[in-house]
1. Comparing mean count of other Cβ atoms within 10 Å over residues 180-187 across P, Q, which structure shows the greatest value?
2. Starting from the value 27: which structure in P, Q was relative contact order in percent (Cα under 8 Å, 6 or more apart) calculated from?
3. From which structure (P, Q) was Cα extents along the principal axes in Å, for residues 60-187 alone calculated, if the value obtained is 35, 34, 30?
4. Identify the structure, out of P, Q, from whose coordinates FRET efficiency 1/(1 + (r/R0)^6) of positions 108 and 148 (r between Cβ atoms, R0 = 30 Å, to 0.05) was calculated to give 0.95.
5. Here distance in nm of label points 7 Å out along Cα→Cβ at positions 68 and 244 was calculated and came to 2.8; which of the structures P, Q was it taken from?
Structure P
């Protein structure tokens with residue numbers, strides 16, 4: 001399968017560039033791959049918004065999966081057959097869980113992603129910090145602790161490589177427990193400065209390990225010195241989001257998917273080659289009931305749930321195969337607070353904010369779905385939305401209350417389908 005690429009789109013970073021002077025340098029394709037938005041985050045003013053990641057911007061599922069597959073094949077060529085057969089892939093929560101899984105598909109390697117969700121009864125085998133993030137702590141919860149204990153190449157996958165600090169924290173933490181000779185870092189875009197590159201090269205030399213990098217595009221970000229303060233002023237001055245349409249709410253239908261017994265719903269606890277074969281075989285039948293419910297719909301969004309990106313992505317791809325054409329898009333909810341501006345030159349046009357629905361200890365925390373509501377452009381409206389969550393996310397907070405995610409989705413589309421996947425629990429019988 002040849003990876004698909006999105007059609008060139010208008011530059012969705014111009015609004016930010018005009019007001020703050022933030023810009024991109026480097027590869028011409030950078031502007032086709034990413035746009036810009038402003039964060040609600042005191043540590044970093046801007047957000048690089050990928051058009052191919054399947055997080056903030058709805059995209060064709062073949063484009064999202066294909067971007068990772070292509071990077072994984074490049075890693076396989078870099079490593080050669082012998083080292084590729086010994087490699088393990090580690091993706092970063094929450095944004096790169098599906099990207100990392102797709103890279104592992106292209107490499108045909110075992111996969112694990114970090115998580116921000118503790119799991120009762122599962123002890124972490126490690127963790128690390130992501131300093132600039134809104135949620136900094138990452139846990140590693142493999143069902144098989146030996147997954148990260150080998151000496152084969154470790155492939156680390158993130159959506160962007162901006163400073164190298166997160167990768168450096170990860171490599172140091174894992175290398176202290178299980179030294180290895182080779183690491184490969186994979187990202188959709190590499191935007192490091194020269195100083196960042198030197199720091200990472202020096203750290204790799206100190207560890208006595210080789211560290212290679214594979215990226216879809218290379219460049220840099222131009223940041224004015226006072227960007228944090230000015231960005232905060234702009235964010236604070238923006239008007240409140242427009243209310244949702246005052247219209248009859250769309251119906252909700254629950255899709256009963258026959259998820260294979262004991263098949264992990266993602267890479268939180270590890271995903272093997274056998275799991276990959278089982279999922280590939282099951283996907284056509286899993287998509288069948290969704291296709292039956294959505295046969296007459298012209299523009300469908302499959303919306304994943306935070307770290308649960310890969311299974312919804314593959315379901316979206318199988319649904320697209322059944323419905324034909326380019327009727328299906330894919331994106332995911334997120335914890336990341338970002339300013340929405342309904343302007344064609346801005347990457348986050350609309351925002352739905354809703355209470356967290358998978359954490360019984362903290363229902364006050366907001367979560368977000370971006371570019372799902374149509375905003376001022378009717379052509380961006382989805383006439384059906386398939387929301388895919390796992391069992392810990394199928395709670396009263398998802399269903400009940402004016403601010404609940406399901407309530408808000410019903411206000412912006414004609415049909416909502418809820419699909420609940422069984423969250424995999426380590427130690428369950430095989």
Structure Q
């Protein structure tokens with residue numbers, strides 16, 4: 001039976017949830033303070049990561065921890081205030097990042113990742129967005145034989161367990177694909193399944209336009225409060241109140257404050273990140289999306305130029321930006337590839353919404369009839385938005401979801 005539903009948050013996750021619900025005949029309003037796709041979904045690396053069957057674990061070996069402590073690394077930086085405010089979730093994150101706990105989490109997480117392309121495909125086709133999507137995979141670069149060999153062992157295990165496809169490139173094969181990279185690399189893993197998107201924000205916008213074409217409503221307004229009322233929910237916005245039978249919270253890193261007011265406790269914390277676009281010097285050309293695995297940054301040939309995406313910064317959501325991590329990544333990246341001038345007036349800053357067991361919350365809010373959650377996707381909201389939308393819509397309509405959703409319930413906390 002058709003119902004009136006409000007979806008809060010117009011990033012990849014929220015847009016995908018709204019898209020699936022309107023396809024099922026519901027009266028859906030999508031609400032965000034900005035236009036769709038202009039926050040976290042705008043600034044990512046633009047990869048639909050079928051190979052990402054293992055979520056990013058917290059470093060546990062002493063060597064890595066000692067390397068990170070001076071706070072000068074490219075891949076991860078931290079602010080003491082951010083570490084202190086998220087101390088509890090970060091401790092749980094560390095505990096979940098090894099042994100049997102992590103192996104269980106990997107199996108649960110992979111059940112979502114393995115659906116990513118099957119669920120993006122109908123949305124890409126309906127939105128007419130094929131021109132934005134490039135197939136053929138990306139390259140993970142290695143500088144030392146030891147790291148390269150260890151990564152190949154993990155890749156082989158992922159192939160056997162989760163159907164991940166890849167090709168091992170020695171130095172000669174790597175430079176044949178990317179002749180303008182600096183010499184000294186020992187090889188690369190070519191992850192052949194992922195799809196790359198030349199403008200991630202534009203793909204979200206294309207999905208949102210198709211949602212509107214199907215009868216959905218997109219409302220640009222700030223969410224000021226959410227109240228449970230008789231027969232449903234009232235959402236107070238900067239443009240006036242909205243009412244519906246059900247509400248979906250898909251507010252990414254901003255979900256925590258709202259859920260706290262509603263009495264829904266979720267140990268959300270953020271990993272921030274930065275990006276900048278560059279030209280290439282002279283005739284140099286970047287042919288593939290690249291990750292410098294041992295330094296911790298990515299280079300991506302996008303519409304706006306070559307995007308340099310940093311690793312993670314552990315900091316409070318709204319603390320002022322610090323661009324030292326980007327500067328450090330740029331310094332290393334210029335030695336790897338002949339980057340030209342910066343193209344953006346200032347760096348972009350965003351935040352990834354994370355949970356201590358590295359899995360999102362997808363499902364009903366305990367004790368809040370008609371309130372649903374789609375939050376905490378960490379590094380993979382762009383990849384997992386459509387799968388989340390499909391699964392949550394199935395749950396909301398009382399159907400058996402395509403995968404076991406018990407591991408993603410909010411009451412696991």
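Bear in mind that the values in this text are calculations on the coordinates, not laboratory data. Small disclaimer: the values here were computed from a predicted structure and weren't measured. Cβ atoms are built from the backbone, for glycine too; each structure is taken alone.
1. The maximum falls on structure P.
2. Corresponding structure: Q.
3. Label of the originating structure: P.
4. P
5. Going through each structure in turn, the value belongs to P.
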